[in-house]
1. Can you rank 1, 2 by distance in nm of label points 7 Å out along Cα→Cβ at positions 263 and 319 and just name the one with the largest value?
2. When you work out distance in nm of label points 7 Å out along Cα→Cβ at positions 271 and 351 for each of the structures 1, 2, which one comes out largest?
3. Determine which structure produced the value 23.8 for mean projected area of the Cα convex hull in nm², calculated from the coordinates; the candidates are 1, 2.
4. Starting from the value -8500: which structure in 1, 2 was helix-only ellipticity at 222 nm (-39500 (n - 2.57) for each DSSP H run of 4 or more, over all residues; to 500) calculated from?
Structure 1
Amino acid sequence: MNKGPKAGTEMDLIERKARLKRWQDAYFNLDPEVSDQQYDAERDAIAAVEPGAPEVVAVGAPPPKHSVWEKVEHEIKMGSLRKANSLEEFREWAKKCSDAGADSLHITHKIDGSSMELVYVKGRLTRCVTRGDGTIGEDVTENISQVPNVPKDVKLDVDFTVRGEIVMEKATFAEHYAKEYANPRNTAASIVRKRKDRGAGCKHLKFLGYWLQFTESVDQPHTLFFAMKRLQSMGFELPTMGAAGCLEGIINNYDEAKEKRAEIPYEIDGMVVTVNNLKVLDEMGVVAMRPLGQLAWKFDAAMAETRIVDVKWQVGHSGRVTPVAVVEPVNIGGVVVTNVSLHNMTMFRELKLSTGCRVLISRRNDVIPYIEKNLDLLNAA
């Protein structure tokens, strides 16, 4: 995406929706073509013209046709989250929750990982499924069962489902994978799907749980806070920040996480805020597979303008060649950036990058430098 939102012709809209769908498939099937910020901006622009467009309301992306893993249907659909990008949007959503009867909210990290569903039968892990398009995912049990902190047996003689994120910690990425992959999220998603090495790389991954659903008639926790505590008592690792409270307390938690983001061992791109009372959450309902009582409150990316002075080609351990932009040194969020990986040739071609062009750079998750836009291309359009 190189321009801001415009209604344009019907053909323009068709082309933009087709491009958004391509970006979705690329992001969820391992090789993103654009940044999260570019994707969100284009999705919002299309939604402003056609709110019900399938490309706008889509959850994830269907598993690739060439997948080596069996495709299976989720027992309970695995949806996504509506989002807020400002305090004003968050307050507006929180007011609706209060009007619906919510007396407290729960907040935890919005983890930038690979969504996963773990299915337990009589306390034993039996199936691990990727989110896919929310209805159909890939059965990657063979690999996920090798993730060190995934409980194989839980001392509960009941059936239940746990949902969470497969992540790679930033330190692990820096030590083992930084020369080969764009970021920890893509690395984790790639390892999850690798079959030829029998999941050997899964030793570098973690599972962080955020949802518990019993499929039998047992005492369900009444609040998300206690559901998370129950998960923890069952042996599941949780995100490091999770608290329930009033509106101002939630805002303070958000601000604290944003300030300490760089200290968090895994990548996050915002906070997830949920109506704490699970009965009220259920009563508020779901639209387009997105719960009305749950919100992704995103962080802004730190950005700055600079100029490309050279383009080099980096060869990874597997022989993959990646273009790297050498830029005039620029301070972004307290860090001086001089090199930016372009990650893939599609991105290089779409942005029409070359030596001398002015670019807008972000630090994705306050860690990974990323070229958001070719500013010369925007001015020429």
Structure 2
Amino acid sequence: MSKFSISVMGAILCALALSSDARSQTVPFDSERWEIRARESRIEDHLGRPSLYLKGGLAAVKASEFTDGIIEFDIAVAGERGFAGAIWRMQDQGNYEEFYIRPHQSGNPDANQYQPVFNGMAAWQLYHGEGYGSPVIYDLNQWMHVKIVVSGKNAEVYIKDMDTPALFVNEMKRETKSGKVGLSVGNFAPAWYANFSFQNMTAPPLKGKAKAAEPAPKGTVMSWMVSSAFDAKSLEKKYQLTPTDKQKLNWKKLDCETTGLANLARLQGIAEGRNTVFVRLIIQSNREQVKKIKFAFSDEARAYFNDRLIWGGSDIYQSRDYRFLGTIGFFDELYLPLNRGSNELWLAVTENFGGWGVRAMFEDMEGIEIK
């Protein structure tokens, strides 16, 4: 074969690949391609269209193998408290990227939510504010069109208006890895879906632009040793940690995200009798001194310093008042009486729901080193 023929053949194959890459796949809800695991699901006519009624679960397209591209669907909601949207790069039932709307928060800053799901754990209490949700007014009991454009570590979400994105996701938190696409609805109000399609593409262009990540403030803890999970009840009236308490634990290192957030669900999920972990720091001090540390957690925490219980607190949903969402923040601080040499700070962090995480920052690092 001549060089010219090889060149022509390469161009044809490239064009075919591009054509295949750009092909949109419409998946009817009565298709056998759907794998649905939900409390309730059925095919029914709704607002003049054949639709999927879904409540309390996931509907995924088998063998969809989606990394980057476009997901589109129509959605109808009635306005009650609910959480309905789409998933992508799904590895299994507990690991995927997700976007959903909150119809009961229509027009509010948290009218919708991007979140990563690790090991079956929601994370909206850890990821909130700009880049994770935006104010959108929803059309209730009407069909609304939604388009999600996924490109590398970023995504754009269009709701009703297909020209202007409602939300730009600055950084998706999970690994960029091919997985299934599908739909999700929480355990409260149901949602109806119609006209679902997806399109695999290579790095589709986005209208928005990712902001450069700001470095975490000086003194921010950027990694923790994290224990295996155990029951929070085992710490009741536990004022002093003993060698016996410690020898039951296994440890892994968890590096924080650029903000200093440690999403503990990256390592493990929770289960009955396993809702708590210790996160541990070794603080090396060149002298006796007191250091302030600010910290944030979700949902409950106890602090043991050099094996002695010195503090406990709760930021569970609605624990402060009925409007408190339990979102993570630097609401608490400790003043650690450091000995010269090695000191250990252990935080027992318990998860209820909505996000399992911790952040910490020392006021200054003079005379100390974190091991």
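Taken together, the values in this text are just the output of simple stated rules run on the coordinates, not laboratory data. Computed from a predicted model, the values in this text were never measured in an experiment. Cβ atoms are built from the backbone, for glycine too; each structure is taken alone.
1. 1
2. Going through 1, 2 one by one, distance in nm of label points 7 Å out along Cα→Cβ at positions 271 and 351 is largest in 1.
3. 2
4. 1
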